[in-house]
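Every number here is computed from the coordinates shown, using simple stated rules; none is lab data. Predicted model only: the values in this text are computed from it and were never measured. Cβ atoms are built from the backbone, for glycine too; each structure is taken alone.
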Structure 1
Amino acid sequence: MSFFDDLPARPERPRQPKPVPPVWAGPPSDELPAVVSLGQFFHRSAQMVMAAKSVEVFSTGCLIEVVWSVRRADESDSDWSRVIDQCFNRGPYRLDSDNGRGGALRFGVAFPDGRKTTTAQLHPGMFEGEEPVTGPVLMSAGGGGGSSNDDELFCSNKFWLWPLPLGGDTRVVAQWEDLGLKEESVLITGEQLGTAAANVQKYWVTPLPEPGG
């Protein structure tokens with residue numbers, strides 16, 4: 001008889017319950033969003049271009065994609081290094097920090113009802129359940145970018161906005177004073193968001209059969 005014959009059966013691993021993240025923390029994992037093309041510039045200069053590319057609309061909120069590109073002018077190595085850190089959301093220039101210092105990159109949103117929020121308004125209690133989160137919330141949802149040389153950078157970032165602003169126009173605001181962007185905004189109309197919200201699709205339309213059924 002082989003050593004591996006007649007071994008006890010491997011026990012069944014208990015099924016882990018599905019985690020349910022807070023609704024404000026990101027888009028639903030079971031929805032196909034409706035995409036709104038924006039194609040609007042915040043800023044265009046000889047050194048820097050920034051634009052709002054698109055919005056992915058979910059039932060609870062939306063992902064706003066912003067792209068930017070920077071060309072090196074007469075910056076010293078240390079100044080250019082600071083621009084790189086700002087561009088790629090690193091160190092003390094992270095978008096979720098209080099980064100009003102020194103003309104760093106900043107983003108915010110004005111809701112149709114007058115409320116406003118920025119990426120720097122997150123606080124630890126939001127993640128620990130110490131108090132209810134009523135919103136609005138704007139947070140970086142990841143991005144990327146790079147450079148093939150020492151003279152130009154490009155970056156793309158998505159921002160999760162909760163709740164979904166309906167009932168009027170929404171203004172997305174950017175500021176990057178170090179690179180000449182004082183404060184500019186692009187408009188997402190209530191019609192664009194409302195139409196897209198009506199076209200969000202759920203992944204699962206048929207329930208699973210009961211176990212053992």
Structure 2
Amino acid sequence: MSEDVQQFWNERFGREEYVYGTSPNTFLKASAHHFPPNAKVLCIAEGEGRNALFLGQQGHQVHAVDLSTKGKSKAERLAAEHNVSLEYTICDLNEFDYGENCWDAIVSIFAHVDSASRTNIYQKAIASLKQGGIFLLESYHPKQLEYGTGGPKDVDMLVTLEDLRPHFADMKIVHEAELERDVTEGSFHTGNAYVTQLIARKRT
């Protein structure tokens with residue numbers, strides 16, 4: 001991923017405000033019961049840390065990865081303010097060492113990347129899940145371009161269930177949906193939106 005992308009996110013996260021808010025994504029919050037207690041969770045493209053904070057408050061061991069140094073600083077500050085432990089790595093998602101058989105859950109909330117990167121990232125991520133591990137994703141759908149309430153303008157970075165299913169074909173699908181819902185999260189997710197959701201469990 002280019003330095004231009006890192007610069008884009010550093011500029012966005014360099015604002016004083018938490019630009020996507022400090023409350024967790026509501027789909028993640030509603031779905032967290034799928035995670036085992038005290039889970040080891042990886043949050044990819046975690047940005048300013050709102051979802052990592054929530055998971056840490058639930059007693060999970062959270063590791064975040066993102067390209068933005070500004071995002072990391074704000075996430076660490078947010079975690080410290082709430083006395084939550086957080087590990088955070090600055091890295092391109094394509095180059096991150098996901099490991100193997102080490103995560104109870106991986107969380108991908110609006111972690112938009114191009115289609116070629118998705119193939120690489122999801123393959124590594126699935127290999128890194130423990131047996132029975134959960135992959136939870138919410139992303140904007142291509143229809144989101146009609147809404148203009150957040151997300152990338154490049155359709156290659158938006159996903160449908162048809163795009164996702166081949167990557168998770170060997171996993172048990174716990175939940176999948178394409179739907180319109182309110183996504184109001186800070187300054188850049190601003191209302192009615194069209195999203196794709198997936199929860200998949202690695203078979204034992």
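Quick rundown of the values:
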quantity	calculated
Origin of the derived value 2.5 (distance in nm of label points 7 Å out along Cα→Cβ at positions 155 and 179; candidates 1, 2)	2
At a computed -8000 (helix-only ellipticity at 222 nm (-39500 (n - 2.57) for each DSSP H run of 4 or more, over all residues; to 500)), which of 1, 2	2
Ranking 1, 2 by mean projected area of the Cα convex hull in nm², for residues 139-186 alone, the structure that comes out highest	1
Structure (1, 2) behind the derived value 9, 37, 41, 12, 0 of P(r) over Cα pairs in 10 Å bins from 0, in percent	2
If Rg and Dmax of the Cα atoms in Å, for residues 59-106 alone is computed and equals 13.2, 46, the structure in 1, 2	1
Origin of the derived value 19 (relative contact order in percent (Cα under 8 Å, 6 or more apart); candidates 1, 2)	2
Distance in nm of label points 7 Å out along Cα→Cβ at positions 11 and 51 derived as 2.5 - corresponding label from 1, 2	2
